[in-house]
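Every number in this text was worked out from the coordinates using simple rules, so none of it is lab data. Since the structure is predicted, the reported quantities are computational estimates derived from the model, not experimental observations. Cβ atoms are built from the backbone, for glycine too; each structure is taken alone.
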Structure P
Amino acid sequence: MRYLLPSLILVALLAMLMLRGYVHSEILADHRVRPPAATDQVPDRILDGGPVIDARAATPAKSLDIPDRRLVLTFDDGPDPEWTPKVLDKLKEYDAHGVFFVTGTMASRYPALVKRMVDEGHEVGLHTFNHPDLSYQSSSRIDWELSQNQLALAGAAGIRTSLFRPPYSSFADAMDNKSWPVARYLGSLGYITVLDTIDSEDWKRPGAAAIVERATPKGDRGSIVLMHDSGGDRSQTVAALDRYLPQMRAKGFTFTNLTEALGAPSAHTRVTGPELWKGTAWVGAVTLSDNLTDALVVGLSVIGVLVLVRFGLMLVLSFAHARKVRRRDFRWGEEITEPVTVLVPAYNERECITNTVRSLMDSDHPIEIVVIDDGSTDGTADIVDALRLPNVRVVRQENQGKPAALNNGIAHARHDIVVMMDGDTVFERSTVRELVQPFGDPRVGAVAGNAKVGNRDRLIGSWQHIEYVMGFNLDRRMYDVLRCMPTIPGAVGAFRRRALERVGGMSEDTLAEDTDITMAMHRDGWHVVYAERARAWTEAPESVRQLWSQRYRWSYGTMQAIWKHRRALVERGPSGRFGRVGLPLVSLFMVLAPLLAPLIDVFLLYGLVFGPTQKTIVAWFGVLLVQAVCAAYAFRLDRERMRHLISLPLQQILYRQLMYVVLLQSWITALTGGRLRWQKLRRTGVVEAPGAVPAPRGRDADAHAGVGSGAGSRTGADADRRPVA
């Protein structure tokens, strides 16, 4: 059930985009135009007759002429949002009526214009849905074109019509053996085929004067005049009407609807019941899809700007950070040599705890180790006790959650600097030393280390490796320079004990206690910095389900932390600075941008299906290239092998969608006031510090620890804790 609502939202979004593509795209259109064919099968009375063909009755089809001094102005291919209103304005100004042959695609998109045509007394006819040459189409395709066109009319104006003009049609004498069967078939369906007597050729844009000249009939002859209100720039058509209407009226001509000119009943029939409901629903769905797509385009523009701004900041500021910390004369202050306390919160860490503790024992900085066993049921504490290592203490407590375990560890710490790590993480020999050196600056209250993915050989691990190096560590360099570091990673971080006490220690208010405490540090005026050489190796989730659980908690916890510290936006001093710099950046880059990022891939699919395909592909690869450049730079800074970047394109296609759904679910949980519980992730204990001597496994590990076998484990940040609101 937890996937249902996000999935429904995604399906609805996809359906709206497909509807939009269906209505707007040329993919369903057939622009073939059949060359003239023989005419021996067309009756002479049709070839020599008038521009209106009525083949509805069982009797032979007949053609009809327009009476003298009557002009029927017809406009094809609309309605158009720019030109149709101007054409209607001119007709209204000169009290003239005409016939608008609308396409289903345009009528669906601009229903208000169709309604205005009907309300102002004009007639409306069908011009198919996608404007194909019907002589190429099967009867089923013709039926579809007509029914969709009528559906749009029903939704737009509550009518159906009996008038039809075939696309690419001409005069009656142009009817041939290919188009005549179509006219007869249309007649059998109840339609009158309307051709033209005069072609103004306004589609050629010859100028207003030329259009007026070509649209003027000879003598007093009644005519059907062909013009267009869509399909391109129709400014010349509008200008021509301003001359043509008064000139023809001065010559004694009357501008009228087709049925009025023929003395026939109106071509319009009001629709009711299911037919009206379906039409209304159709037009409403098209309007919604258009509005939604417009919003998505705006969103895509926003995310494009955000991506470029973020990557630009990351590259420039990361370069500045790297130059600063790698200068030979750079120092945080006096070298930190005094001992520090390392806190290891542990819950059911049987598979990992030995590697974790032994990696700390190899540290080149003096430390004491406090393992806080948070009510483990797998003998984690017994394993640590059985190791009998110096300077290692085990503090046992009932299961109360990671924040409570850390606070308990702080209370037992003997030193002024406290290092925190997860129970499934291993440190390199120099990690603690590198991590605590920034405390040589008395303004520094906390330090973020460099968390690395140890199990990167599998696909999901490789994707997370890219994310950690690029998305986390490159970000931290940027945030370090801007002095608004959002998160001290639970896997590797250090705090000044006095700073922790001033902000009240680790809080249980959110599911992201690491982000919460970091924001609290900023608001209290402490500097939070990044120590890139303080590397810690952690085991990332190896299944999509576990990754979902972890990132769902991270996303929701980050949103909780942002909301908790929202008052920083209006406060003064250090808190206000963080609120007006840090919170907006975190909100944009960690909450908003990931929510909109999949639009890049959504529009890739849309463009591949509905076009423009080439521009879409170029744009998508352009974004990928920018990301690849940033990723390569981040890997260079971290001295990582570039081979893992091979999976970057696949990561962007699949991993980004997963993160989007996770964040969407987090938003839903937050907006509905839901509660999220800690979720346990299974670990294998395969991660060791580079160059470390492998710890015993299986029975050897049990013998070494002096206890029986146990179950899997998890990262300390992902323990199965008590519920947190």
Structure Q
Amino acid sequence: MTQIWTIPGGIHPPENKHQSLVEPLAHIELPAELVLPLNQHLGAPAEPVVSVGEKVKTGQLIAQPGGQFSAALHASSSGEVVAIEDRPLPHPSGLTGPCIVIRPDGQDTWVALDPCPDYRQQNPVELVQKIRLAGIAGMGGAGFPTAIKLAPKANQPIDTLILNGTECEPYITADDRLMRDRPEQVIEGARLMAYLLGEPKRVVIGVEDNKPEAIAALKQAAAGSNVEVVAFPTKYPSGGEKQLITILTGREVPSGKIPADIGIVLQNVGTAVAAWRAVVHGEPLISRITTVVGEALEIQRNIEVRLGTPVAHVLAAHGFNAAAASRLVLGGPMMGYTLETGDVPVVKTTNCILAPSQQELPPPPPAQACIRCGLCSEACPASLLPQQLYWYARAEDHDKLEAYNLFDCIECGACAYVCPSSIPLVQYYRAAKGDIRQARIDKEKADRSRERFAFRQERIARQEAEKEAKRLERAKAAAAAKAKMAAQKTSGDTPADPVAAAIAKARAQQVSAQQSPADQRAKLERQLASAEGRLKQTQDRLACAESEEQAEKFRAAVKAAELKLQEAKQKLALCDAPGSATTGIDDPVAAAIARAQAKMAMAPDEKLKANIESLRTRLVKAEEKLAEAHAEQSANTGALQLGVDKLREKIRSAEAELATLAPAPSAKPEARTPSAAEPVDAASAAIERAKAKAAARANMSEQDKLREQVSSLEQRLAKARQKLADAEAEGSPHVEALSTAAEKLASKLADTQSKLENA
């Protein structure tokens, strides 16, 4: 005989189970609408895969799992999806949530199923995935996704599988009716789960001894199998997960742990049948057996009802008398909750709809002060201290609540049932649990924010330390250089001026690198020969081009080679010119200085002409590069095109400026050599002009400044519009960017004009 252990505490409330067992299992008609919440299980809600107006069939997937800890959702009848919106949920909060609403067509046309009669030929991992996609979740408790329990971790070897047929809550007989009418399916479900868990040593179905018909049917169906049916004395709440494990195995699940941590998996008998039908017949979970009971009903019985059926429709099919009912309860009188409306639907965890009369379940009396009788502690099946938890819950002392293991409370209601002061203890515990969970979430968010802030502060401090270290290194190096310079100046070894020293060093390197005129001519002749050879080779390739695309590419290359050849000839001619040895050709620094001085001595119109010629030369080279890029389909085509556009704009601006100058006199002006007082450095001249302009603006009134801004913006806008017009004419890809720039300038001009008018 199997050994039975006892649990602490517990109570014996009136069972009231006979009312719903008089009539056999029945069915009711489909409602006008099926409302299917996306979250009928613990974990993440499912994600819709259908849209409004779509036609669906019975058993069709309408929402896929929203993550690993989730379950799928299927259409419980064929019809049309008429809405995906928030509807009232079967939850103690009475809040609304996202639901898929289906209008049945009355045909109940099934989708094609994927049965697997011989599941032992399949991999257990594939079968667990099939159960997950069939939307199977716990049908006797909080709706834990079944696939998660059937796939324990590698470090959790399972030696015992328990099916829970206890159903200790008063009034509820859904599992009793299932075990009476379909015992073979319950046994097959147990064998399937044992196969998925690697054939644990013990497979047992626990049933309270107040269900003799169900026990006899199960034992007859289990004959010849390794499934053990165990009956034990009736006590509430022996159907709790941890309590049933203790009764059947003598083991206790540690606080904060799960049964898999001690090698046990526990499933409801209804869940086992649903999993077996999902694997063997390919049927997803679209219906369940629910007890409809209470003296406010004309008919009390168990029905197999489609998920999504509104509770109001179920009550109407059983002759509900609203005037006689004290309330509507979803679940049993101990652990159930009152419904605010009958519009909530039947879901995967709905095992009972209770409509009691005023005499059957009167309203609870007002709560009195606690008299410290200790009856709640004697009744607690989890060996907790309900009285202390009550005081700490009222004081919102979360640390004490966790120290007294609040989360080990299964919310069975035994403490509130025996309380002579009628204190709703479970309601305090539920509220405290919710507050603690929210506080944990807030703490996690705050910790993450604190970590981010600390990391940022550390990063800023590290950057500042690095900057300070570099600054100190530079200061140290500068001090060392200064000391070295002072020592050198005192000893007279090297020049004290670092600029003069650098110039002297560059001159020395330049002198050492100078070549004789004969060597220079030989080098230029080699460059000329190389350019001629490259040009000939490129022309030969052009002649042998196999396609127009290659020909275009080689034409661009020929142009580039011709320019190189022309440049080499010019250098050689310059070398052969009289006096080339004394014109600074060997000294590039002196030559650059001479060119700069000559440019500064030029008249304004001559400067503009020289600038225009230089820009045209650069434009030719830029257009050649653009042609080569087009031929090679280079990624730099856009940038090169932008450079060409800018050069063209500069040429137009220079030509316009040249046209505004007065005609040059017939006699060529003498070259002007800048005096010692005039700055030779162009950068210094620009700085002086900027300073003068800033000084002039400082003396201007606000209206004059605005007028100057308006004039400047008008000129810039005219140039921008000209660029835009040229780009549109040439079909440039930069039209959009130029248009945006012109619009911004126009907006800025309008704002400035408005400011001027107001001033």
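Descriptive notes on the structure:
- Structure from which 79, 31, 23 was derived, semi-axes √(5λ) of the Cα gyration tensor in Å, for residues 179-522 alone, options P, Q: Q
- Identity of the structure behind 11 (criterion: relative contact order in percent (Cα under 8 Å, 6 or more apart), calculated), options P, Q: Q
- Origin of the derived value 11.8 (mean count of other Cβ atoms within 10 Å over residues 115-122; candidates P, Q): Q
- Which of P, Q leads on volume of the Cα convex hull per residue in Å³, largest value: Q
- Highest-scoring label, criterion being distance in nm of label points 7 Å out along Cα→Cβ at positions 531 and 563, among P, Q: P
- Structure from which -14000 was derived, helix-only ellipticity at 222 nm (-39500 (n - 2.57) for each DSSP H run of 4 or more, over all residues; to 500), options P, Q: P
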